[in-house]
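For reference, the structures are reproduced in the following blocks.
Derivation of every value follows stated rules applied to the coordinates shown; laboratory data play no part. Predicted model only: the values in this text are computed from it and were never measured. Cβ atoms are built from the backbone, for glycine too; each structure is taken alone.
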Structure I
Amino acid sequence: MFRQGNYLKAVALFLGVLWLLLLKGSWGVAADFTDPFSQVVEHKLKNGMQVLILREPRAPLVSHQIWYRVGSRHERLGKTGLSHLTEHLMFKATEKYAAKEFSRLVQKAGGSDNAFTGKDYTAYFQNGPKTELRRWMEMEAHRMRHLKVSEEDFDTEKKVVLEERRFRTEDDPVSQLVEETMAGAFKAHPYEWPVIGWYHDIESLTREDFLKHYNTYYQPNNATLVVVGDVDPKEVVSWAEAIYGAIPPASEPPPVTAKEPPQQGERRLVLQREAQLPYLIMAYHVPNWQSPDCFVLELLVRLLAKGKSSRLYHNLVYKERLALDAGADYDLDTADPSLFLLYGQPLPGRTVIQLERALEGEIRKLQTELVEPRELEKAKNQVTAAFYMSMDSLFYRGMVLGKLATVARWTLVREFIPQVQKVTAADLRRVAQQYLVPHNRTIGVLQPLRGTKTQGGGGPAAGSPQHHGY
């Protein structure tokens, strides 16, 4: 009979072997399967645009992505939501293509395209046959500087975004609680407001606001081109020089200088909404990729909340029958320090206070007891297995490259698994003691009003990207 830790270790080993076999089949020689990014080609155009190319010839496919260093973090109060609205407007007409023609051409060739906005970036992508790559590069380069948005188009898309906000936030108490908790946790940093923007800010945005935002940030020296797939890197560099390199650089966008001061006391907020059940979020300030503690925090999320054998599910949902749902969330890939979240929804008949005490109990265990070797090994194996499985996607590999190149440096991805493997039980205890403390947290509670409106399900995802939908 397999022990669970040994089983997961075997799964991770199998995935590694499978990756090695795939690489042998693709290139005829074995590459370093522990580093799916070992063959990245990096190039910089004269106009300042960064180019990252990763050859993956297993299938005649390609993922073409453009990442701009602009998101909600680059906005200001009164103008929030500009980055997300600009993403929508990028699918309008250009000097060469009619509205919606861009996506139709991609789909007509058998490809797919979309975009998403986060706190630190906005990204556009096309996935599909490699024969379309040069054409997609020309199309994306064209709308980088030749977008045409009329007053009527602007007003129409603004209404679309307002409706999106109503659907995602105003009609979903848990999403609104996430917003309120983020706004309470940050008082000096733009992570305070949601990616989609505050409702009144969106209402008051003008076409002139959009044009200023577009002309400031949609420039080659503020962008990264990522190409992953069955390509010749030298050929892609040549195309990039001819297509994107022809766009002159602009002035560097203004830097974001805001810094969140250390929190010096617990903050609490209560959101009163029509909902069937209460909800609880506990948000702790933690470092991002700039600190080695980020890898420890990544493992803490695994220990606490990934899978039905995780501590929160096993203890609070299954064993004690205290919660319908309990989880944790953390994103290390941010430009500035972010939050470590614990959240949950109590079962009918149970209270938020009981759930909060139970979550605090799980934190105390981490702060006072060393994690058993088997449990730590399981968490590391889960992280390793998930990493290698995700690398099978051309799009995801490109997304990792683009995101890290935008918020930090792309080579961080090559350090991820080695750094995770170095984490010790003592590291877990130290980090829990340092960051998961009452004076460093903001607690948000959804308090149901008497009513019949149903609460949206699912756990929070702090700073989730806003996607352009079709």
Structure II
Amino acid sequence: MTTSGIAPSPSPAPRKGAELELAFTDLLANGQGVGRSGGLVIFCFGPLPGETARVRITQVKARYAVAEALAILQESPARAKPFCPVFGTCGGCQLQHLAYSAQLEWKRNTVLAALQRIGGHANVEVNATIGMENPCSYRNKMSLVVDRVQDPAGFGFYRQRSHAVVPIDACPIVTTKLDDDLRALHAARANSAVAAMLRGARHLVARSSNATGTSVLTITSAQDSADARRAAPVLMRDLRGLAGVTNSFDLSNANAIIGRHHRLLAGDAEIEEEIGGVRYRVSAGSFFQVNVAVVAKIFEYLVARLTPPRRIVDLYCGVGTFSLFFAKHGWSVVGVEENARAIDEAQANARRNGLEALVRFTKGSVEDLTGAPAFQSVLRAAELVFLDPPRKGCDEAALRAIAEAHVPTLWYLSCDPATLARDSKFLVANGYRLGTVQPFDMFPQTGHVETFAELEYR
């Protein structure tokens, strides 16, 4: 109220093109700061919570507006200098402007807020996020978008909220080996065979191994590519430590990064990685975690919970990353995975580690299998179910089947706090109690967070 007792008029909603000074109070996972003016929420990339910025409105919708930052007028003490020259343009990272300790706390608070707001867990406790000693050079897989608009064709990563390509010739987030490959690929564009290959390619997908210091590369094209075959020997020569080149083709849709068929063009299609004493053979397109160092931290975190050995069902098991870790500690494991190629790799990895007697892998949709009467006996015999679903979370039918089987313990490893909150709400409503919640920083410098949650049947 004013001293005259008359309430001030509310400020009008900002219009497109308007410039204003705005205080920011929150941060979204996509890196946009959140402010408010004239009854509208305003999203703007760049400002951090606690900062004031001068912004220009670029879009106005019914309930929100979008702005671009013109200047930071009051900086947060948590602001950091981005170490990548294309940060803010490339869509790969969202949080390089936030100090790493603040990133870890923000991720913990993001998980807590989702569990409280979406999950309805009023009294939940979330542990401090377990991060990395060096939150750079960690990502062991890169998916480059081929930009055929350039002449000669180039490659890079998608621009923020766009399918336009930001040219990339180095990246501080991928492993040192992949960064070396990236520089070598950029130089190899001068070769006529590589230039011809790029004109017909959609993506270049590479994966590296910390254990061996080698990498593999797949060239994704719409059809089996003769140009890729001709370029493969050049790439093997020019990319030091490249173990092999494959051609991925027959795309399931226009946005697919890996095709349904693979052809070996040179060398070996797979490389070997080791985590926690378990050896894995993986390809460029494998369903395998991108941050080996943090997977090792998750293994270390779980070791104390692995005694005595029990019977476990590993749903969404991929190439058997966690299944084989459990088996190595004496557990009897049933792994379920929909992707046939991942199942083949999981079985080969079990043989490689001499764990075939303890692991049985089943190909099929988690949603279909858990609802099948024959699989109910598997769930009822399990003492623990491990869930590592994609970002969309678990299907409600699968969660219901687990609850109806009264599985005593669930370990849920989530890459999305919102779907973890939604799924845990359903499980608590169907007889479970949410216990330990432990975030891990699987994806430093980004808005993504991995969270381990333990649920016990009451």
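So if we calculate distance in nm of label points 7 Å out along Cα→Cβ at positions 101 and 277 for every structure here (I, II), which label has the highest result? It would help to have the intermediate numbers written out before the result.
Values: I: 5.1; II: 3.5.
With respect to distance in nm of label points 7 Å out along Cα→Cβ at positions 101 and 277, the highest-scoring structure among I, II is I.
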Relative contact order in percent (Cα under 8 Å, 6 or more apart): greatest across I, II for structure I
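Taking distance in nm of label points 7 Å out along Cα→Cβ at positions 325 and 341 from the coordinates of each of I, II, which one would give 1.0?
Numbers: I: 1.0; II: 2.4.
The read-out was computed on structure I.
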Can you spot which of I, II the value 4.1 was calculated from, given it is distance in nm of label points 7 Å out along Cα→Cβ at positions 261 and 357? II
I, II: which one has FRET efficiency 1/(1 + (r/R0)^6) of positions 173 and 349 (r between Cβ atoms, R0 = 30 Å, to 0.05), as calculated, at 0.95? I
Tell me which of I, II gives -13000 when you compute helix-only ellipticity at 222 nm (-39500 (n - 2.57) for each DSSP H run of 4 or more, over all residues; to 500). I
Figure out for me which of the structures I, II the number 21.0 belongs to, where Kirkwood radius over Cα pairs in Å, for residues 157-372 alone was derived from the coordinates. I
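Distance in nm of label points 7 Å out along Cα→Cβ at positions 77 and 365 computed as 5.3: which structure among I, II?
Working: I: 4.1; II: 5.3.
Answer by label: II.
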Identity of the structure behind 25.1 (criterion: mean projected area of the Cα convex hull in nm², calculated), options I, II: II
